[in-house]
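Below, each structure is written out as C-alpha cells.
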Structure P
Amino acid sequence: MSVTTTLGLQINRFGFWSGIIAIATIIISFFIPLDAPGGYTAEHADRVAWLSANRGTFILGWINQIAAMFSLSGIFFAMAWQIATKNPLRAVIAAMVVLVSVVAFIIPKFMAVWTLPLLAQVISNGAVGAELADPLLRLLNVSVPFSLYTSFDYLGFWLYGVFSLLVAGPLYGDKTSAKIAAITLGIFGIIYHGLLASLLLGSIAPPDIESSFLVAAGLLLVAVVVMGFNFWSAAKTE
C-alpha cells in the first residue's frame with residue numbers, strides 16, 4: 001500500500017467521521033439554547049440575567065458549536081482532497097479558504113465560551129469593569145445580525161459559499177452522492193452570494209437576515225449527509 005493510498009484512506013475516513021460528528025452536533029444544538037429567550041428581541045437586562053443564571057448551559061451550547069464548526073471543516077478538507085486529482089489548484093485554494101473560515105468562526109465562538117459569560121457576571125455583580133462590560137456585551141450580542149459577533153459568523157459562512165463554488169464543478173463525478181453534493185454546494189454558493197448582494201443593496205431588512213441566510217445554510221446539511229456515503233465508499237476502495 002503506497003503512502004498516497006494510505007493518506008487517501010485516512011482522509012476519507014476522517015471525512016466520514018467528521019460528517020457523523022457534524023450531524024450529532026447539529027442534533028444536539030436543537031436542545032441547548034445559544035442565547036436568552038427571545039433572541040434578537042430580548043432586552044439587554046433580560047439577556048444579562050439569563051446569561052448569569054444559565055452560564056453552564058450557554059458555554060456547553062457554544063462548545064458544541066465549536067465542535068460542529070471543526071467537523072464541518074474536516075468534511076470540507078476531505079472534499080478538497082477528493083477534487084485534487086481533477087483540479088489541484090482549486091483543491092489548494094479551497095483548502096486555504098476553509099482554513100480562513102476556521103479562523104473567522106473560532107474567534108466569536110471562543111468569545112461566547114470565554115468572554116460573554118464573564119461580561120454578564122461582572123455586570124450582574126457590579127464588579128470592577130462593569131461600565132466597560134455593559135457596552136461590550138451589547139456589541140457582542142450573539143443574535144443581532146449586525147453585531148460585531150455575528151459579523152464574524154456571516155464572514156465564515158461567506159467563505160463556505162466561496163468554497164462551495166470552488167469545489168462544485170470538480171466534485172461532480174460518476175457517483176450519485178458526489179453529483180448530489182456538487183449540485184447542492186453549487187446552489188448554496190450561488191444563493192448565498194445572491195443573498196449577500198441583496199443585503200448590500202438594501203433588499204433584505206436587518207430583522208430578516210438570520211432567517212434568510214439560515215435557510216440557505218441548510219443546504220450544507222444535505223451535502224454533509226450525501227458526502228458521508230461518498231467518503232465511506234471511497235475509503236473501502238482505497
Structure Q
Amino acid sequence: MIWLSVLTTPRRLKYLQGTLEAIDGAGGAAFSGRRVVHVDGAVDLVRPLARPGWDVESLSPASRGTRKSMWEIFHRAAGAGAEALLYFEDDVRLARNAIAVMTRAEVPAEYGFLSFFQMNKGMPTTPGIHRYRKPDPSVSGFWGSQAIKLPARSLAKFAGPDPTPPRYQHACDVWLGEQLVPGIVIPSIVRHVGVSSSIPSQFLHTITGEHVHRAGIAYAGDEADAIDVLAHVLAPA
C-alpha cells in the first residue's frame with residue numbers, strides 16, 4: 001500500500017483545510033492507499049479539520065519540530081511495509097491530477113526521492129528530472145520538502161533507530177538532502193502557499209520579494225493537467 005501523508009502542527013493550522021481540499025481535488029479523493037494527517041503534537045485541534053477518508057495520527061505528545069516529525073513518518077511507513085510514501089507539508093496547492101501522477105511515477109534508481117516542488121535557485125528549468133547540486137558553497141543544501149515521493153527502498157533507510165544529531169530540529173529538507181539523493185521534477189506540479197513559517201528563524205520569510213522562490217519555481221499552474229505536463233518526463237511505476 002502507498003501512504004499519502006500531510007504533516008501539520010497545532011501551532012499553525014490555518015493552511016491545513018485548504019491543503020487537504022486541494023489534495024483531494026487533485027486526485028486524493030480517489031487515492032486507494034492510506035491518507036493520513038500526521039500531527040507534530042496532540043491531535044485534539046486537528047481532528048475536526050480532517051476530511052472524510054483521512055486518518056489523523058499524533059507523532060508525539062508535544063511538538064518536536066519538522067525534522068524529527070519527518071523521520072517518524074518515514075519510520076512508521078517503513079515499519080508498515082508501505083511500497084511508497086507521498087509526503088506533503090500542510091501549505092500547498094496542486095495542479096490537476098497531481099496525486100495520480102505522483103502515485104504512478106517511478107523514482108529512478110539513481111535518486112532517493114523525487115520532489116514535485118522546486119524552490120532551489122540555480123537549477124535547470126528544462127523539463128526532466130534534475131539531480132540537486134549545490135550552486136555554490138554558501139548554500140546550506142536542498143530546500144523544499146513540500147511534496148516528495150520516497151520508494152520502499154528509501155524508506156528502509158529509516159526502519160531502525162534515529163541516529164540524527166540533536167542539532168537537526170527544523171531543517172528537514174536540508175537533512176533529507178543529506179540522507180538521500182534528491183531528484184527534482186520539472187515542471188513543478190505543486191506550489192507553496194505558506195506565507196508564515198512554523199520555523200521561528202523564518203517567521204519573517206514570505207513568498208514574495210526576495211523570498212519569491214519559496215512559492216515555487218517553474219510551476220505548471222493550478223489549472224494545468226499534471227498528466228499532460230509530465231507525460232514525457234516520468235516513467236510509470
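A short reminder: the numbers here are calculations on the coordinates, not readings from a lab. All of these numbers come straight from a predicted model, not from anything done at the bench.
For the reader, a short list of remarks on this structure follows.
- Entry that produces 100 once volume of the Cα convex hull per residue in Å³, for residues 35-90 alone is calculated, selected from P, Q: P
- Cα Rg over 2.2 N^0.38 Å, for residues 75-186 alone - highest-scoring structure of P, Q: P
- Structure from which -5500 was derived, helix-only ellipticity at 222 nm (-39500 (n - 2.57) for each DSSP H run of 4 or more, over all residues; to 500), options P, Q: Q
- With Cα extents along the principal axes in Å derived as 63, 41, 28, matching label from P, Q: P
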